[in-house]
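Listed after this line are the structures, all set down as structure tokens.
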Structure 1
Amino acid sequence: MSKAVKQKDAVPAIRLQNITKRFGSVVANDNVSLSVQHGQILSILGENGSGKTTLMNMIAGIYYPDHGQIFVDGKEVVIRSPKDAFQYGIGMIHQHFKLVDVFSATENIVLGLDEKEGFSLKRSAKRIMQISLQYGFDLDPDKKIYEMSVSEKQTVEILKVLYRGADILILDEPTAVLTPQETEKLFAVLRRMRDSGKAIIIITHKLHEVLSLSDQVAVLCKGRYIGTVNTAETNESELTEMMVGKKVSLNIARSEPKDPVDRLVVEGITCRNREGAEMLHDVSFTARSGEILGIAGIAGSGQRELLEAIAGLQHVDGRILYHNPKTGQTDDLRDKTPLQIRELGVRLSFVPEDRLGMGLVGNMDIVDNIMLRSYRKGKGMFLERKNPKSLAEKIIHDLEVVTPSANTPVRRLSGGNVQKVLVGREIAASPTVLMAAYPVRGLDINASFTIYNLLNQQKENGVAVIFVGEDLDVLLELCDRIMVISSGKIAGTVDARTATKEEIGLMMTKNSADHDRAQEGGAEHAAETA
């Protein structure tokens, strides 16, 4: 480590003192004081609504604190904008990338910069390559964003802040959509950045990643700072107890499938987008009652299109056969509308990836969003509000939704609490097939385990559960079988009780030639286990 880095070690890279931030009557951060050193990785943990992202947004200049002080390298600073943050060497990499798809990596990295030496893409690309070599990034500066994988896009975002001279980096859920192999590559880069003297702050919900990567962990609870512990001196149970104020079991109780029966049989479906490009190609699988079928894959591999096709939201070629447990009949759901599917007696509960875009109406309150499932039950010109209100209050109580009342517009809730309302409403519909896409995305550990238990209850009630997840540890603990989808094709299906993360990670990144071989193997495996 250089002498300059050693001198900086004497004072924290960032120190927050008594930071308070309010949004109306809601106190997001209440007198929070914490610090991170140069050459250190600090993880920020906390339940949904505990103020993690709000706190980091104040360091990054997106919000301004109502009270308190921010110190950078021992000097008090005022950060009123992201531009101010960059002047103090602070850069934030957000969970949702802010890139221009038709631009190259270099164009995105230099976008908005006033280059003192004059604008030169060639010179900028050379400097980007130097930074990449220094930290171990693998990136083509001339590659267009729309041609990149998720991990490449994230690399562009990180290089964007490094190019601007950031010494303090904040990453919000950096591994949410990465494979295990991509996650390990990212961690190796972050460790090299730490060893070069960078101060790194990470917001994540994955405790095993916190324990393997960070040097210290700072815990927030309901907007208040609980404490900072050395990672080497703590464990998952202790951290969870600090976060929620009570002991939480971290084991997902997976029961054996009981009398599994084929409930949904998908045969050779192919789906194209508006431009005619194939999003799904010859996909076949079976979902059984009393079983949780996990779907794993890199973001954008066709998971969303697959569930939307089953829910009647996408036109597909092929067959989607539903075996009705009440009538004993088999119906082809292909090309039927969602309403027609429901009128058949098929209850497909779909927790979409975009919860406010597709799942809920932001300006409507919780009761009205519950009524979206039951408005046809009203008599005449009047809607039945009593039962939806009771259900809304039950969901709020059971899932511990943080809200002033059931009449609060859902857009005023934190992302995690919006997700709880959506999941609660869908499960309350008593489905025979429950499709859940990323149902715990943005949820803290306590709330996530509540959802896992609800899915297990549905399984034990004889529901066929299809669970699309991004955390492979959870998929391996929760599911009975895991189907891996890659570039719109099935790469194979494995037994979740015996498969490994590495095995699934490799299947997620297979090329097209491998897909065909894996699909044949998956079919043979399915035939053997049927």
Structure 2
Amino acid sequence: MERKITIGSRGSDLALWQANHILRRVQKLGLTAEIKIISTQGDQIQNLSLDKLEGKGFFTKEIEEALLNKEIDLAVHSQKDLPTTSPAGLKIAAVSEREDAADLVVVRKECVDNLLKLSIKKNGIVGTSSPRRKSQLLAFRSDIQIADLRGNVPTRIQKLRDKKYDAILLAAAGIERLKINLSEFKVIRLDPKEFIPAPAQGVLGLQIREDDHELFEYINKLNSEKVQDTIGIERKVLNLLEGGCQLPLGVYCIKEDNKFKVWTSKAEDWNKMPKRVYLESYSDEGFAEKIVQKIKSIAPTSVIITRDLNKDSFFKNVLQGNGYKVHGISFIETQKAAVTSIPQSDWVFFASSNAVNFFFEQNPQLKAKTKFGVIGKATEEELKKHDRNAAFVGSINDTKAVGKKFAKAAGAETVLFPQAKGGLRTVQQQFEDASKLTDLVVYETVKKENRELPKAEVIVFTSPSNVESFFEKWKINSDQKIIAIGKSTEKKLKEFGVENCLLPATFDEVGLAEAVFGL
């Protein structure tokens, strides 16, 4: 192509990185190109949070107008900033590969508290202007004080450095692209399946004029079809909910084993508790419509969960915040077991939070180089409260697979397994050589007397022991819906004749809440 291509971009460091990244790729296609900086409404208005700006396309409208007026030929956008309907005469010619879609919590080190979720100190001041981030933050930490934060990425980090905030939230993609060193802070990557990102976060959208067929033939070569499929579902959900930057909506889609898996978080306002939905489908046809219908059809009911809930419980907070009646009632209690000695080992492996707590109550004297393995995020978080980090973290969804992976990781090294009396020992059974393994009973579960059982339409069972204790006194009504935290709990329920119970996507409070919302 003979003509020179003009690429339109915002002027921030990140926007220019993105524009130059595409410039280099366009040049490799044999095109001559240059960059033109265009200021947008979102750049000009820095004193308002996103939910207070009117309309849509705060970071794209002026660039799109320049494209329509033929002042530029190609616009490079963060796809998450684009309205879901392109202006007449424009189209997306390609989407990029996806950078890490996750959000980061960046905390000043003097404001870190590893005993608390997200490692932010009690009543900490957190900077973000995103309604989506605000609603999810408050669901996990209701004590947090949220303060608006605008500006480009380096500006936001400098405001944190200047102690205007205790912590801030940033997109991992921007930090990775700009190669910013955050070693002076504590940085926590938030799992996008738990803290759900904006639709298409981490993706670039390359926009051209609809009638520029010659340029389309070149730019479309940069298109990632895999990313196009997944963010297509995310953005369709956004479109059906008629949302923009002001909507507290997170949607995250991946494709595994030819199946689309989508996590969605939606709140009515930034200071309201979000609804959570997880759905799967082998086809993208009508899938976004199904997700939206599921969100809109959520009807509050009464729920019993067989564990005691504290005031910071995500499960309790998001359900109660959406009108559910939630009763946390454990039918068992844990007791410390007497331990005479704790053998030295190369590894200590924990399958539960209780195992962590009761083990460290023994004041163990461990080797300096002792490594720790855990199952599940909750167990990992509990370990951090004791100033230890896990070298191995396995998914709670498949304990047998975790056992095989951990056996490979441990190799010929010795492993200590603090556990409950009568524990299942699923991980230990995956080792071919058991001579290096030591079981250490640090606690036991005993039945708890409960005189009354509230009426509830949903019962969430959180352990096989709770199932056994429940059925000693009560029965399940035919109209009650049952959720089991995992496969061993599901198996125990089947022993008592409960065949139709639901397993959540993840065996933690987030997954359990999603399962209740999804009934």
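All of the numbers you see were taken from the coordinates with simple rules; none came from a lab. Just so it is clear, the model here is predicted, and its values are computed rather than measured. Cβ atoms are built from the backbone, for glycine too; each structure is taken alone.
Source structure of the calculated read-out (helix-only ellipticity at 222 nm (-39500 (n - 2.57) for each DSSP H run of 4 or more, over all residues; to 500), -10000) within 1, 2: 1.
From which structure (1, 2) was Rg/Rh (Cα atoms, Kirkwood Rh) calculated, if the value obtained is 0.98? Could you put the intermediate results ahead of the total?
On the way: 1: 0.98; 2: 1.01.
Comparing all candidates, it corresponds to 1.
For the read-out FRET efficiency 1/(1 + (r/R0)^6) of positions 112 and 216 (r between Cβ atoms, R0 = 30 Å, to 0.05), a value of 0.35 was computed from one structure; give its label from 1, 2. Answer by label: 1.
Between structures 1, 2, where is FRET efficiency 1/(1 + (r/R0)^6) of positions 80 and 464 (r between Cβ atoms, R0 = 41 Å, to 0.05) highest? Don't skip to the answer; put the middle values down first.
Working: 1: 0.20; 2: 0.45.
Structure 2 comes out on top.
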